[in-house]
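Heads up, there are several structures right after this.
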Structure 1
Amino acid sequence: MLYKTLEFKNVGGQMVKVTEIPVLEKNNHYYFKVHVRLQDFVSSIYNQPEEKNCYSFREYLKRKMRWPDYKELFYIQQVKDNA
C-alpha cells in the first residue's frame with residue numbers, strides 16, 4: 001500500500017506533519033470513509049495547536065474505525081517478491 005504525508009501550518013503558525021495517510025483509488029469502498037476522517041482529523045489539529053508536531057493518521061484510524069474495517073484497509077496482501 002502507498003502512503004502519503006501532509007505538512008501544513010496550524011493556527012498558531014506551528015509546522016505540523018500528518019504521516020501514514022493511505023492512498024486509495026476512488027472506486028475503493030473505504031475511500032469516502034478515509035477522506036472524511038482525514039478532513040476531520042486535519043481540522044481538529046489545525047484549530048487546536050499542541051506541543052506535538054507529527055501525527056500518525058494510521059494510529060488515529062485505529063482508534064476511530066471498527067477493527068475489521070481497519071484490518072481490511074491496512075492489512076492488504078503484499079505482492080510476493082515486490083513484483
Structure 2
Amino acid sequence: MSMESTTSIEERIQEALASIRDAIQMDGGDVEFVSYDDMTKTAFVSLQGACVGCPASVMTLKMGVERAIKKVAPDVEYVEAV
C-alpha cells in the first residue's frame with residue numbers, strides 16, 4: 001500500500017512542514033498549516049514571526065515550503081501564504 005493511500009493530504013502537509021520547521025525557526029520565523037482546498041489542489045500556510053514582511057519570505061515559501069510539501073504530497077499543485 002502506498003503512503004498516499006494510508007495518510008491524508010493534510011497529514012502529509014503537516015509532516016512536510018515539521019521537517020523544515022527547525023530551519024525556519026533558526027531564522028526567527030515559523031510556518032503553520034492553515035487548510036487544503038481539494039478543488040484547486042492548493043495548500044494554504046501561514047508564515048509567522050520574522051517571516052512576516054521579510055523580503056526573502058517569497059523564496060522561503062517557494063523554494064522551502066512548497067518544495068517540501070510537493071515532495072511528500074505530489075497531488076498538491078500550489079502553496080499559498082495567507
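Details
- Highest-scoring label, criterion being distance in nm of label points 7 Å out along Cα→Cβ at positions 8 and 72, among 1, 2: 1
- Structures 1, 2, by distance in nm of label points 7 Å out along Cα→Cβ at positions 32 and 48: label with the highest value: 1
- With mean count of other Cβ atoms within 10 Å over residues 24-31 derived as 15.9, matching label from 1, 2: 2
- Value -12000, calculated as helix-only ellipticity at 222 nm (-39500 (n - 2.57) for each DSSP H run of 4 or more, over all residues; to 500), assigned to which of 1, 2: 1
- The maximum of distance in nm of label points 7 Å out along Cα→Cβ at positions 40 and 64 over structures 1, 2, that is, the highest value, falls on 2.
- Looking at Kirkwood radius over Cα pairs in Å for structures 1, 2, the greatest value goes to 1.
Rule-based calculations on the coordinates, nothing more; no lab input. Note that the coordinates shown come from a computational prediction; the quantities given were computed from them, not determined experimentally. Cβ atoms are built from the backbone, for glycine too; each structure is taken alone.
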